[in-house]
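The next part holds the structures, each set out as structure tokens.
Where a number appears in this text, it was derived from the coordinates with a stated rule and is not lab data. Remember, predicted model here, so these are calculated numbers, not experimental data. Cβ atoms are built from the backbone, for glycine too; each structure is taken alone.
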Structure P
């Protein structure tokens, strides 16, 4: 098989689908041969644009195209007339003509939106597909169906418009989160069920992950043949909707919180059961030895059967002799339901996980609560496992958004992982070896500062650098300690809007950087330096703050057989080989801080499951809880426990006296300016609070007012406000309450279980 494959689709008009690595970098030259000279409007969503938009636009301009671009909010919730209208207005404002072209850069939603816009604008102009997901590559980019969703259902308004070209860059698949990759796998498995054993067998030998281009090509060849014979879906093409009738209903009823591919996977299982019950399964049973294993359909409440299900029947399913493939293929998809039930989980299902506000009625909390696993420790153990030689097991992992970011970045380096149960991950590491990457790997760090700062030196050691992107305020956070070091070590770096590119090689030697900005810089280097093949020294040029976090790093390294010598501000790091290990993540003291605050406000909450001898520096919250019971003026240095400021400030607000939180300047560069947002939270509830450049002063009051607190897209502000609301004299509205997903996805479910009373607005 050649590195680049080309498939001709003989529709009216005909076009070619090109599949291979690095095609986005080459898209300008390849499209020039198809389109000639014209203006191209590139349409992408807010997830894809930071990753690939600049590359695509640069390639197009280099080829002589006039280029403009439009970015719309990501997600099925924006696949509607409002977003379509905005794209059309943009095309008009950009003065595109009938000889110009629209380029759809992204997944299925983007392809639908851009394609429908191209079909509608000036009664139809050309468009090209640049799919970046497995789902769009194997299915939606080919065939010419475009649509948007209506209130009544999915894809109810649209048009047929065949693309002028499709370029499937398989490099894009490396950056996909596991759940998004599984989304595309469902469509590929559907095609395998329909097309024959030859394709379906490739799902069993690792081809889907090891050589996805081959499966993409086979899926497209099969679909192209069907589309050529029935372009407008009047007959044979209907069978491509296998699993989709049920799947679309699942999507609609979930408010599109369940992704398309996962819904289709469940639809496949439903049709398998239905075909068997109707006697249309041809008498063949699945026999691949997976009976009783939980599958996505089980998790969504659609199936409680074992794997012996059939998949044929009616117009929805063909080839009864291959019915067993549906159940087996469905088994291969891995996804998890959002944690918790109740109002918060319902809201996520209804809105697709978008912004949520809550109105909390003051109510006493009571009961035992165990904080979630330590996010800080999980980051470290998972990275050590990713660098190890062999398979490691990490137990008690909570998949918050920050941890998911680290897992995505691990995968970009070549590590892999799977869940063996709800909270256990098996990680196959890369063996600490430098990998041959055809181009710099891309790391989507979400909003996780730990992920970003840990991965920068690791990427330099393993891959010669990388391209780092993030959301929210992440890319605004200071990286000066690294930049100063890179200037000294002749490592190139470039920071643009939304992206940081670093390129170069770390060599053994002395590394000096300031330790008063964040210990995360030290952790990143402590992970990277053992990989360099020679001894190195890491020196802090200032007092090292948050040194307990460095202790946690050393503990994680020790579990992987990596030695770090020294204390205080100077560490000797000999070369080491990361070894596989088994470990469990202990409960998180920083999250426990919110429940300690609840106790301080008079709630009957018992905090359980904490390790009193933990290396986590935030264990100091237990001592401060006792200390705050004393009246009078107090001063608290938060340089070693910055994450505790919001719950500590809530406690201080009900103290008999004034509390000064000092050495807090670093808090201004968190998810929010946490000095300002904590002060604003307190003032909204009637508490006097004054901030300076590096401090916060809180004067205690006997009770809190009701009011509205801006969550500021900050999980810790939201949780602090929720706890404070239990002691208010009137209801408290917290905006952006969904931010808890970053670190404590089950917070609202726990809050309700303990007696909290709130409405989702």
Structure Q
């Protein structure tokens, strides 16, 4: 054995040193309860051979530790994480001890990996100060899943050679440095330190574009892009071009396409008839798929249309596997738009009348701005014999919608009246006509007539989240809220905009979307379940979370000025989310505000708001893994989940499994989504945008293991009753073992999609 030589990173051969391997594994296990260095060594079962690389040896040790992760021995996730950390340090720095930060920066600027201005923004003294603040030992507490995500997605690397140029603490310090680099000299270093501490301690979480991109020469960090098309060839072509631009920047796309006229509509004064929407939806699909995201995956988009569109029956089935390619568009997801009128038609056993939007343009506009005006115009249009129309029983359309939603998992719902009535914007000035890929963003859009149209509006939203599990009491939201609002606001000025309509919209509105991670852990720690939640406590914490975000933006407006179109928000009128929520939520929990809302109202009326939107509850798959947190507000599917990703299989353990193992309520143990939907209703009360709300059903809880259509429809009606805005995935338990968690974007009812159908930008 002593005669075997290994191949080091520089290609030099050296004798195998078993003692060194033992020391590395022993160090990785040091101070961790319930783990054994000898067990990792035994599990490694390395077959040493002449010339084996140090990388192969290290990867084998990492896998050996990861394979030992279980409910009974969860701490091997820390061991595996530490082994990855050791590997990364050697790869990035050619030594275990990291070099001085300024040396790392200079080296990576030279190799065109870092923003070149970094060396000019900060002095040597500044770098020395950041060096002293940086605690590389914090890498030692990251789990296996976290470290795998770091090296697979977040750390700066050469995607061709796979060489990594940094380690997590360096990355997190420099993100803060870039975001606050132009703050006043007397305060900027304090903001950098506070931001670094909050990120590195997992109090706040950042989306993939920010984690992977800020500090690099790339400057596109907005996660979500909303693009609306008009009913013209120029606008449709401009929309397709805009989609290509942003898909190439790794953004998830929301497409508003409900305005395109229906099949058989008149064109050119009757000289021709329209081909309908499907050919143009196919064009958008091609645009979405045209550019791979980071050379790894295709783009992803959700396309929105109204329930009363003349072609709705054909549009509802575009996702399923039953038709031929000519009448199916499977690589888009779909959001179907409703309002109060259609729920009433369903409950009253009435018909829904279908129209081509181009033939009732005023009807299409009022659909989003004024539900009572819409009702009036809708009923007039129903009576007019000159307008082409078709009647279908409401129960048939709703049942078709629910069936397709159940079968595909990816037909979504949007209540446009709630999105406008309980949102940031004044519907008469800036109506919400669509959402985004993941159904949590509500921002105004305007169609483009050409790619450089300054009158169009492409809306971008920049995301982040606060880790509820890291907050000790409701007042603890103040600091992370302030840090995120300030950091993300800085990012809006720092990033580039490939399309003028996006830049103008962002500068005018400065929208942010701060969400929640680790909610299931927070619930378990507070002795509540999704079936029996403490809605009063949830209400108290959500109020504080929302208050401090709004307060931070109001304070920023005093310092830097309000956004240019603050006057188009309800905030500028002193109207807050707690003023516009659906009052039926009071049936769930009494309205008993604890925060000083009057002072915030006064500030908003006087100074406006810096950011038109502040909250959005998004999915948080990879970010949750980084923070060793549960996903967003979702219940876990298992105590130890096996997560599939393009980088392989990752095991993730719920936080504090030793103490809280029996406190977690797993997703498929819930008899219905009723409790979860009530939680979402309470949270939505304080959210100025939307929530990625999923509905999940385990057929085993129903007679003959069949979920009744009446149950599905009742849940949708209840969701509307309590002010719900958007429904995202429909999840159905398929009998998989509890230890296996489906990918971030399950494709229920059909074969699961390839990774390239997922979006890693909108998902935190």
Structure R
């Protein structure tokens, strides 16, 4: 069973690495694989288990991807009728929700669209959108699409895991009208009611979003600063209703059920107290998971609790490894896509670490000391996995969790849940309980914020190789082994390669250039052997989301870069400067250069100007624009940077237009020759004049543009000009992040969307 489950897991994992979706006919192999897995002799059944996992994932993937958005409906007006299926999340200027489609029309013609879509409603949206309400809406849809960058979040995988097969927005139209209200989504409607009640009680409390996350699993109101504090201290797991919280609620219910049932008299004869406690624990876990909307983490935790409680009820011995394997198998059978979530690996790894840590330990210890040891085991044991998943880890996590876990789990969560439950019965008591929970949570966050400011509170590293990961796993096994094991100290040495390991070095005189995929905007990174330059930081979409934090910083971290030697902000447009503050807050920056220094106050900023030159590791950098004799405004004020290695040259142009291009030509066109050109102004009609293209004479032109952007960049006339000159064209919208190694033989573009493709991309 246990080895079979591991083989099943490997099969599921192998399937998720597929670049293309195999034919559905392969799934017929389950007819042979399942009996073989169950009945073949040991060892020989392992390949059957592996194939079963692979084919089971194949079957599930085909079911999810069976209905896609037709090409002729992309970005077209479509009328959909159905129900609001998730808690509406209030953003800065819009509301976001999931929508279950029952009917759809294009004009008067019925059409087929995916059953679940994700919508944004930007203007004139009702303030009281309710889950379960039946609406007719005019929308525009597009297939699942996200940024594709090394180290970045795979939004398309997240949408696949949540069965969302199209995204879009609500158009302003007379078609938008509510058809009926109802309780078809009664559980989600109850959660929305609870959210409203708790929000009314807590008002403007700064920790309202944190309390809501602990009560109903709604994390949409947690602000970025709080998330950053939780991440730096390694306590962000507290905001996910998963194993810790559901296990706590189940444990309290089990203890309470046993105690109370002892007074049941004759009831004890037909139902022993432990079984009564197990029933109450299971019911409590189900109720809490329901409050969280049966989110994916809660499903995993609920299955694990259910396996333990059902073992108690059936008088089966609770063997930790068998229990863990059963829960793992059930989770994968229920949802093979669960392995795409980092929480899947962290939750099962944490439980496995606890079981391993408890094995072979003799003697009775105080419970508080046992709790400290368990927290230490989890912090140390998960360190390699956290680094592998996120390229960073908190070094103060053990200490921070010793403070936060008892307070949040034993005080804040029970008070918040009790307050929520009794609020409809006694508003005064519920109010006091919730206010006390918020007060305690505020105190926890004050302490964590103070700890997050400590030097070396967190550590970041490069993406970890498979070899380093294997060594780190061995190191953890040794470090957490019981006392008396030989060579335990070697475990620390086995962790060192992962900690000190860095990506392969860039030779002197060469550079690595990466144009990041930030949608409709620009962000680029240039690495030499010992230096890093960032040119623009992409757009800021809202106070809670920008590509500096979402794209630029994760890319730098996965490359193992811990400092930016020069940050250049070409000009003040939001799609270029929007992520600057997030980058400056996340990483030390040696020098800032910009054409708009006033927009980066209070940071010390040098104005970019023609004639500025410097050399890093044999690579030359020269600022070509703006110059003293030219008084540009807005786009034409953009910094223009040329980077030259021994063999190749790169030209970064910001958003310059025709006037700046003419000025550059008049200032001396020989400076403009480059092998790679990042197209001026994203390929707009206001730039890329034919004289400029001829002067630069690039082999490649790169368009930093968003997928189906509203400006239709690059424009057809611009594309035609480059085509006439025989220039190879690449766009981030289709290629994802684009990379080149400059100065190392023939130029070969790297296209991240293609090189890191999985079967769900572009579907």
Item checked: For 5.3 (distance in nm of label points 7 Å out along Cα→Cβ at positions 29 and 181, calculated) the corresponding structure among P, Q, R -> R
Next item on the list: Given a value of 3.3 for distance in nm of label points 7 Å out along Cα→Cβ at positions 157 and 437, point me to the structure among P, Q, R it was derived from.
Entry: R
Margin query: If Cα extents along the principal axes in Å is calculated from each of P, Q, R, which structure is the one that comes out at 83, 58, 57?
Written below: P
